[in-house]
Structure I
Amino acid sequence: MRPERKMVVCENGNIVVKKIALSYRKENGEEIFLLDSEVVMEEKPKYRTADELYRRIEENFVNIGLLRRVDMSGMSEEMIRELIMKKHEKEEKFLQAGADRGFKLAEDIDPDDILRFYVSLTPEERIQFNCNP
């Protein structure tokens, strides 16, 4: 039995999880998905603490490929500092571009808007931001 495959899509401004009924890859590498008509709406989570909100934001950045998890145990302090600076620069560039396009990514950030903005980008724009195409 195959595991159930799902995809997150932005539909009418809402994050929606849809089942993938069928998928195939064209000769040029483009993937085509036939989505099941049954829609599962994702509930808006309530964040009790800033840590929960920040953790959700970080998870979304990792999911879209903007950030990667790195084992820093064997790195020098200088290298860790450089990685953290690069991380903040990437996040800031992505969030600013999203805020410029009207997404709620500035002061009162909504973690789901990170995914909505990512879905709205073209593959070329995603590559510009160093995300998964």
Structure II
Amino acid sequence: MDAKVLIDTSVWITFFRGKDPAVIERTAVLLKSGRAVYTGIIALELLNGAKGQKELQILDDTFSAMQVLPVNEMTHIRAGRLGNGIARKGYTLGTVDLLIAQAAIESGVSLWTYDEHFSVIAEHSTLQLLK
């Protein structure tokens, strides 16, 4: 089986808008192959932004077919330390992005994102970004 991929909120938004055929196809392949994974914080971001019951149901159905990455107290602590180390090099990053990155690092999965903040994290950690 090919490696799992953590799909970030930025990609999900593009996917659900349905206007980028390449994103739709790639996401569909990842979902059908069982390679797509998510974290609770990504679910939170998407569910919080859903517009109505129909979108909530689509998200529920999508997440129920995927593996959720484990995130625990140590994930949060390591994310904080990662952010602190990067901040000492002059970069300020959001805590949500740090937590998503740390979850990907700990689970050994690549992250597919359009958020440029993750490039900074990848430069200063073992985070692997899907190109």
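Matching task: 30 is the computed value of relative contact order in percent (Cα under 8 Å, 6 or more apart). Pick the structure from I, II.
Label of the source structure: II.
Given a value of 0.70 for FRET efficiency 1/(1 + (r/R0)^6) of positions 51 and 67 (r between Cβ atoms, R0 = 30 Å, to 0.05), calculated from one of I, II, which structure does it belong to?
So the calculation was done on II.
Please state which of the structures I, II yields 1.20 when Cα Rg over 2.2 N^0.38 Å is computed from it.
Of the structures listed, the value fits I.
Among the shown structures I, II, from which was the value 1.4 of distance in nm of label points 7 Å out along Cα→Cβ at positions 75 and 115 calculated? Mind dumping the intermediate values first?
Values: I: 2.7; II: 1.4.
Label of the originating structure: II.
Given a value of -13000 for helix-only ellipticity at 222 nm (-39500 (n - 2.57) for each DSSP H run of 4 or more, over all residues; to 500), calculated from one of I, II, which structure does it belong to? Let's see the in-between values first.
Values: I: -13000; II: -18500.
The structure behind it is I.
Where a number appears in this text, it was derived from the coordinates with a stated rule and is not lab data. In this text the structure is predicted, and so the values were computed from the model without any measurement. Cβ atoms are built from the backbone, for glycine too; each structure is taken alone.
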